[in-house]
Each structure stands twice: as C-alpha cells, then as structure tokens.
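Where a number appears in this text, it was derived from the coordinates with a stated rule and is not lab data. For clarity, every value in this text was computed on a predicted model and none was experimentally measured. Cβ atoms are built from the backbone, for glycine too; each structure is taken alone.
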Structure I
Amino acid sequence: MSRFGRLTERLGEGLMAAWYGDAAWLGLLRPLEALYRRQVTRRLVDFQSGKGSVHHPGVPVIVVGNLTLGGTGKSPLVAWLARHLAEQGYRPGILSRGYGGESEEYPLRVSEATPVEACGDEPLMLAAQTGVPVVVDPRRARGAERLLDEGCDILISDDGLQHLALGRDLELVVVDGQRGFGNGRCLPAGPLREPLSRLESVDALVVNGAEPDEVAGAEGAGQRFTMTLKPVGWRRLTDDARLPLSPLPFARAVHGLAGIGNPPRFFATLEGLGLRVTPHPKPDHHRFTPEDLRFDDEAPVVMTAKDAVKCRGFADARCWALDVEAHPSAGFIEWFATQLDALTRVAQGEDNDG
C-alpha cells in the first residue's frame, strides 16, 4: 500500500474512534454537520413529496440499511433474509451498490468467479453464502430490472436505505448494540448518514447483540427487535473445506485479520472461541494484498468471510475464515412473517387488477 493509502486509513480509523468516543474537538465540525443535515433532509422531503423520481420494480422490495458508518451486522441479516425467503418458496434476489468494486459494464450479475475488484467484497460474499441471484449496479433501479429478468419475485436491497430513487415496501435498519449510534451526530461531526429522526419512518430497527433499550436513540423506532451473530464453523481458504468449531483445526495462537467496520467485535468473537489472538485491524473494505498475510511466524491467520473473498487468490494453508450467521429474535421472525403476508397479498392484488 502507498504512503498516502496508509495515511488515509489512519485518518479514517482516528475519525471513527472520535465519533464513537464523542471527542470534544468534533464540536468544530458542527457547522458542516448542519449543512449536511439540511441537504439530507431536503432530499428526503423531495422524494416523499414526489419531486424526486422513484422507480418501483413491481415486486416487493425490502431495504436493509444503516444509519451509521461502520459495521453493524447488516450483511449477515441480508443473507438470513435471502435464505429464509427461499425456504418459504420465494425467488429472492439481492441488489447491491457494490461498494469498493468497479465494473466495465452494469448491471453486473455476480457469481463466485466474479473478480472482487469488479463487484466489491460484500456482493461476492453474499452470492457465495446464499446461492440466490446477486446483482451489482450503482443505479439500483436498473439492477432491479436485471433481477426480474433472473426470475426473482422479491428483492432485498443491501445497504440501500439512502438510495431513495428505488421504491421500497419495507425498510429495516441494523445497528451495532455495542457502539449504538455513536455520538448521535451526522457527518462529519458524527457517524450518522441521516438524523436519528429517520428511525420514525422506517419499519423496524434490528439491534445486533444487545437489547433495544440499551441503545441510546433507538426509542425513536416504532418496531424494535434483536438479533445475534453466531459462529457456525471454520473454512480453509485454499480448498474451501468446512470444519466444525470444535475441535479446533489449528493452533490456538492465531493472527486475527479484519477489514470490517468494527474489527474489535470479530477479535472478541475469536477470543470467545478460545483463541489467543494477535489482532490486525484494517479499515472497512480494505483491499488486501499478499503482504497483509505475511507475519514473522507460521501461526494460523483467521479472518472474516468478507475478507476471505479478497484473500482467496493468494491465501496459503495457514488461512482460515470464521463463518457466522445472523439469528434474529423470535419476535422479529413473527413480525416479518406478518409483513411478508401483507406484501404478498398486495402484490397479488395488483397482479389481479392488471
């Protein structure tokens, strides 16, 4: 990585720490925050009033997004929704902006053979984890049409809460229960992409790893639920061999690698599984190189599933991924079933009217 790249990463890490630690100097950025909030609010009002052009693909659309920058557990919930819908007899598809990737043409249908440089890490991970069609397109409405061509009858928009040009039927916001909404301020004075008042208009807030009452600001959401992330097994990167959590297939002293929004959560998970971890945190969507996997010893290297899709081309036998799955609460599953039934009846009614 270049000197400029390393400097950028350090600045990003410092800003993230300041947001979630409410550093006093962030007060200097409040005039810029006010401008940002004004622009975001105006844009939301424009779309709500019909001034902004909204395209709805004609099948139910579920948006799973964040109010904050940084990892929340959103992607595991997207994967759970895709598998759950498929089990219910639907033909779900996942729509993504493809952050961190750049393709020569869009929409891009993602497969396990798609270069991560073209589609981004999360779409490639979701395609491998779910087996459902995944399409990447900066213009999500166009990507949605491609998913319809794939035969999908319900769409999940990954991280599309702020992409208001795509019509939606259900909005789910995921928040990390440990870090919450940081200092509660919008960019650049805080981690919020939108003001906390946005929770009043979403359909549900899903808190990852804590009770909603423990998260300051969560009370603004009408429906609040919990979920947990549970490790399910180890996966060797060289041959995709999957092994159970116990017994450990490698030594307990490991290098932990995490280029996600909240690396300490991943390292804590590894320690909870009995590993002695030397942590190597990287910024979210970090572009790994072979040098990132080179250490002064031969200890195993354990990483997240999202990082594994970027490292598999140069990983060796020391490299493992820990696969995790989202486990929404029973209350969320029951609520979601009710919402899904209503969406299906509305869609069938529209078809009959047509």
Structure II
Amino acid sequence: MGVFKHIQDDFFEKIKDKLEPNLSLVHEISEALQISYDSSYRRLRGEKQISLEEAIILSKQFDISLDALCQIDKDYVTFKCYHVEPGKFCGSTWLDMILSNLNHYNNSNLQELVYAAKDPPIFNYFQFPEIAAFKFFFWEKTLFKASDLEEKKFDIHNLNPEIVDKCKKIAAISLKIPTTEIWNEDTFKILIRQVEHYWVSGYFSSPEDLKLLLEKIEQWLNHNQKEAEYGMRFLSGHPPKGIEGSYKLYENEIVLNDNSIVIKEKDRKIAFLTYNVLGLLASTNKIFCDEITELHQAIMSKSNLISQVGEKERNRFFNKLHEAINKFKTSYSI
C-alpha cells in the first residue's frame, strides 16, 4: 500500500481524535461502514485498503476533508468553512459554534492559542455583556442588514439572556486556554470608531446608553491591563487567580494584524482566518499552519512584550487606548 497506507493510518488517527474517550474506534468504523469488527480491524491495521466509497462515507460521518488528508500539492490548501450568511446571521447559533470549538480544543491536548488581532478578540470582552450586546447589535444591523433592526436603536439594557449566558460560558472557558495576543493601537480603536459611527448616526437610544457603554469599555481595558500585568486571564471583579504566564500580550507598532489564529496542539496545528468579519476558515495543512506561525513569530520579534514585564511600555500602551476614549468624549461633549 506504500504511501496509501500512511494516508489511511492518518485518516483513522483523525477519526480517533474526533471520538469521545469512551467510544471505541473499531466499533464506530464498523457501524459507519456496516462491516464486522474483524473487517474493521483489518482496515485499521492496514491489511486492507479502504475503498473510495468507504473513504467518502467515513469523511462525511466524521467531518474530515479527504483533500486535506492527502495534501498532494503544497500550493492548494483545503479549509473547513464556518460561514456566516448575510441576512441570516443568528447570534445565538454563531456563539454555539464558538462554544463548541472552544470546548473541543479545551478538552484536547491544546498547548497555546496565538491571535494576531485586527480588532479586539471576542473572548476578552465577553465578560462584559454590555459590550457584547453592542457588538452583536452592530453586526446584525450594520453588516448583515437584519430587517427587524432597521428602525431600532441600541438599548444597552435590552440584553438577550440566552446570548449573555453563552458569552459568559465562552469567557469562562477561554480563561483556561494559554493565549498569546498581538495587538496594536488600531486593534482597540476599531471598536471606538464603531461606537462613534453609531453615536453620530443617531443609533443609540439615549446618551445614557452611550455613557454606560463607554464605562464598560473602560472597565474592560482596566481589567485587560491587569491580566497583562499578572500574565494570566481571570474573571473581572475577582482576585487574580490562574496559571502564571498563561497570557502573553504583545504590542505591535509596525504591521496591521489580520485576525489570524493558530491553535497549537501536541501533534498538530490548526490555523483560522476570518472572512466577511465573522466567518472562519480553518485548516490543519501543516505547511500553511507553519507559514502563519512563522509570520506570527516574526511580528512578535519586532513587537514589545507588555505582559508581566515592560511595565512602562504596558502603561504607555493602555494609556493611549484610554486617551482614545477621552478624546471621543471631549469631541462630543459626553
């Protein structure tokens, strides 16, 4: 079987990774292909080559790309698409996708998540429901043209309990994941520009809604600065408690980040690219993942590490972000 045995072994290994620990690989293969345990074992040991029909059945059953498995040409990369369809965006469903992925990676042998942030990583502000509510309203009304929001204005008190609950669950899981983030000034200022656009456009229900949102954004910045100081993620309003050194924050002054994410596991990497703002493209292609990792490392080598060390640079960076809020308040007499 030669190279095909290697591909087949890799295929079964990927299926095994998809299974819960209490499930038997030979049983699942037997059930999916409607064959005996003995026939399943022969395929698992490489004594019998699986047919194209069997490969298709298994790829559909366990959601594994055959293209990604073969990786015949390094110039072609296969992605799994987590798409967001304009006009049909559902915040709750989108959060379910994020939650499901986080649960999966948190339960695997995850070593690190590296995030080159073009705009604030959603995990950061999900502890603050008011900020999350604004972002969802902005996405649905402005980007995805939700018809039911066409005449509505943002009311910070009108929080969807289901979305708030899911945001808090996502935030709690994210605290356990070793994370490296690369920010620049524009990473944060994108959020302020969105707030400014809504204020100028008259999309806030009242000035009080704007004031409260800005207060929550300042609270979030203060908390994020504390997390960087201690080098760990922890719940807002609680004493710093977590894994020391599990949160690294870099300030990048020379390159605009692209919202690329690499999740590093013990034996593989998964790269995520964003598209259409909220859509995700995911790939386990080794060459592609290594290239993005190399880019991240190159950016970090030219950036300032402002978590745990670099107190002066850290304070300077966050002071600039707070100044952006103060400038906004002054410009509009808030």
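Some values worked out for this structure:
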quantity	calculated
Given 1.05 for Rg/Rh (Cα atoms, Kirkwood Rh), for residues 19-138 alone, calculated: source structure among I, II	I
Structure (I, II) behind the derived value 0.80 of FRET efficiency 1/(1 + (r/R0)^6) of positions 147 and 275 (r between Cβ atoms, R0 = 30 Å, to 0.05)	II
Read-out helix-only ellipticity at 222 nm (-39500 (n - 2.57) for each DSSP H run of 4 or more, over all residues; to 500), computed value -10500, structure in I, II	I
Rg and Dmax of the Cα atoms in Å from the coordinates reads 20.4, 68; which among I, II	I
Ranking I, II by distance in nm of label points 7 Å out along Cα→Cβ at positions 171 and 235, the structure that comes out highest	I
If mean count of other Cβ atoms within 10 Å over residues 91-98 is computed and equals 25.2, the structure in I, II	I
Comparison of I, II - label where distance in nm of label points 7 Å out along Cα→Cβ at positions 43 and 155 is highest	II
